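Colleague: Take a look at these structures.
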Structure I
Amino acid sequence: MTILGLHHITLGCSDAQQTIDFYTGILGLRFVKKTVNFDDPGTYHLYFGNDAGSPGSAVTFFEWPGAPQGHPGIGGTHHFSLSVQTLDAIGW
């Protein structure tokens with residue numbers, strides 16, 4: 001098997017609206033859709049991506065209200081990064 005790239009990353013959040021506001025309003029990603037977590041239908045599954053829906057641009061979140069804030073450690077995501085065309089595109 002040869003890995004060709006990253007398709008998407010899924011993370012957890014505690015507030016769906018705050019997550020939507022940040023990823024669309026601040027980072028400028030497109031809000032693709034909201035579904036449910038098929039393993040836990042009481043949980044939202046939020047999808048974000050670039051305007052073209054390019055592979056590797058998808059970031060998804062499961063909303064778990066009231067979940068405690070995570071701590072760095074084994075099994076956790078330390079960070080992920082996104083590409084921009086120019087340094088000026090970052091805006092801050």
Structure II
Amino acid sequence: MHIIPANIPEDVAKICLSYAETIHNKLGCKTVSRSDFRYNPEDGVVFLEINTHPGMTALSLVPEQAKYIGISYEDLCSSLVEEAQCRPLSK
């Protein structure tokens with residue numbers, strides 16, 4: 001079971017969100033990504049990795065977070081399909 005929202009100080013949550021958004025944008029991610037962090041008061045926020053294809057089962061983190069803000073699994077999937085951009089294959 002996941003704890004949503006995370007039980008961390010508000011300023012730490014804001015730092016994590018800022019880092020996640022910056023990394024997502026710098027990498028050119030187009031839809032959903034999941035950034036993983038570690039935090040403790042001694043070391044602060046440490047970025048671990050970004051997952052550009054996070055799990056999308058009904059029990060995965062992205063659908064769970066969407067549900068927390070009122071977006072159903074069905075609506076989340078529909079939105080991702082509708083917003084998908086087809087890119088030409090590289091030669």
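Derivation of every value follows stated rules applied to the coordinates shown; laboratory data play no part. Since we're looking at a predicted model, the values are computed, not measured. Cβ atoms are built from the backbone, for glycine too; each structure is taken alone.
Colleague: Where does the value 29 come from, among I, II, when relative contact order in percent (Cα under 8 Å, 6 or more apart) is the thing being computed?
Modeller: Values: I: 29; II: 20.
Working through the options, I get structure I.
Colleague: Next up: Computing Cα Rg over 2.2 N^0.38 Å gives 1.22 for which of I, II? Show your work: numbers first, answer last.
Modeller: Numbers: I: 1.16; II: 1.22.
Label of the originating structure: II.
Colleague: Hey, distance in nm of label points 7 Å out along Cα→Cβ at positions 46 and 62 derived from one of I, II reads 1.6; which structure?
Modeller: Details: I: 1.6; II: 2.7.
Derived from I, not from the others.
Colleague: With helix-only ellipticity at 222 nm (-39500 (n - 2.57) for each DSSP H run of 4 or more, over all residues; to 500) derived from the coordinates and found to be -12500, which of I, II does the value describe? List each step's numbers first, then the result.
Modeller: On the way: I: -1000; II: -12500.
Derived from II, not from the others.
Colleague: Right, here's the next one. Could you figure out which one of I, II the value 34, 27, 16 for Cα extents along the principal axes in Å, for residues 38-77 alone was computed from? Display every interim value, and only then the final one.
Modeller: On the way: I: 34, 27, 16; II: 41, 20, 13.
This value belongs to structure I.
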